[in-house]
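FYI, it's all coordinate maths here, none of it is from the lab. As the structure is a computational prediction, the values presented were derived from the model and not from experiment. Cβ atoms are built from the backbone, for glycine too; each structure is taken alone.
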Structure I
Amino acid sequence: MSNDVLLMTGMALRAGRLEVGDEAAGDACQYKRCRLLLLAADAGEGAQRRASHFAEEGQCLLAELPCSKEELGAALGRKSCAMAAVTDLGLARTIVQKLAQAEPEKYAEMADRLRLKAERAAQRREKTSKQRQQRGGAKRPPVKYRKK
């Protein structure tokens, strides 16, 4: 289980959808790009406080991984890593699903919330594609302003 989650975080890093470290994760949360904030199980008290503040500020989910900082860092090609931010909704959903398979009582609600977010995003994409088809594939017409 933990190995699957670490493999997915490594995949997210290679895809460019993972911000590693306190500052990068904080920036992703601040600019509302973060979908899931990952925290190592043995992260310090200060890192836990910062992570909860970042998650609240960025309106994203905070998941404490069942692995140490060294294990998370090794999966990401670093010595150690306490915090990382996943910026892709699909990858975040997959990571939480893998966590929920191992520990459903802890991660089931989080998996449901991400499933709901993914469904809403798909509905928005479908709606905009229908609007684009109605316009004949053209871009949205420019807004015309009246001169006063």
Structure II
Amino acid sequence: MDRQKIDIDIEERVARAVGYFKSGYNCAQAVVMAYDDVMGISVEALAKIAAPFGGGMGRMREVCGTVSGMTFVAGAILPAINPQNLEERKANYALVQHFAQRFRQENGDIICRRLLGLEPMAERSETPMPSQRTEEYYRKRPCVEYVATATRIVAEYLAAEQ
């Protein structure tokens, strides 16, 4: 990734991600798609690749999709292409951990079900059917804020690195 050619306007990145989310894309897609230039992949391809990570991985309510989205982008920022290069892998993993820690500090957790107050899951029956995006959905769910937070965390990192 050539960071010199990438515009890191934090507010614009957050607005793009929130816009994607509010138009119906899931949380992981929204974060990743806001960084199509960093990823070097089209928005359409990113929507396809990130789709299964929404709702805490296929709506299983595990790792928040926004955190998965940050993880995807970390792969483009500090790629670990050669499996024998442990230093690349270490740097990549350190960035993923940094993003997750920042998210956890701001939101208290990185696990979808806990962020949404759905514990204990044993008493809940989650279906794979996504929720309808209605005004009520946006009033009840903090997901749009998590999308904004994750996108901002990545943008702040990129801006600081330039």
Structure III
Amino acid sequence: MNNQELVTFLQTQFSGKVTNVTSPREKRIFAEVATTELVKTLQTLKNSGVHFLGTITGVDSGEKFEVIYHLYNDDGIVLNMKTFTPRTDPKVPTVTTVFSGAFLYERELMDLLGIDVEGTPPNRRYPLPDDWPVGQFPLRKDWKSLSSEEEVNKA
């Protein structure tokens, strides 16, 4: 699927579910999807030729978090599929049922931003140390860095 075909596919296949589809340049597409439609949308995309998940990026935008899934097809087109979750109760569903390699990226969302990735199997912390203070998320804008080992041990 070339660039225009993928844009058209997103606009027609997911009418009303995938929004703000733009292609600012060749081989780069941006789109948004509601968290409730995320897994189904990614599964359909994978079945339609968007086979690869490169990474997942979490962004603290202040009042909400953005979670961006960087997807690729065989033609080298990068599709950045973005979903939003509120800061007050940040949750997204796991996409490991679609892309099993998403597990480590989802752990990063959980440990570094405090986003609950529902359905992610329990595991040790990653990439933070196991003894990192609970409730401390270093990629949040409101996080105050711990300046000494003593503060880490108090938290």
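One table, with the values for the structure above:
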quantity	calculated
For 0.80 (FRET efficiency 1/(1 + (r/R0)^6) of positions 46 and 118 (r between Cβ atoms, R0 = 25 Å, to 0.05), calculated) the corresponding structure among I, II, III	III
Structures I, II, III, by mean count of other Cβ atoms within 10 Å over residues 14-21: label with the highest value	II
Which of I, II, III leads on mean count of other Cβ atoms within 10 Å over residues 6-13, largest value	I
Which of I, II, III leads on distance in nm of label points 7 Å out along Cα→Cβ at positions 110 and 126, largest value	I
Structure from which 45, 31, 28 was derived, Cα extents along the principal axes in Å, options I, II, III	II
Computed 30 for relative contact order in percent (Cα under 8 Å, 6 or more apart) - originating structure among I, II, III	II
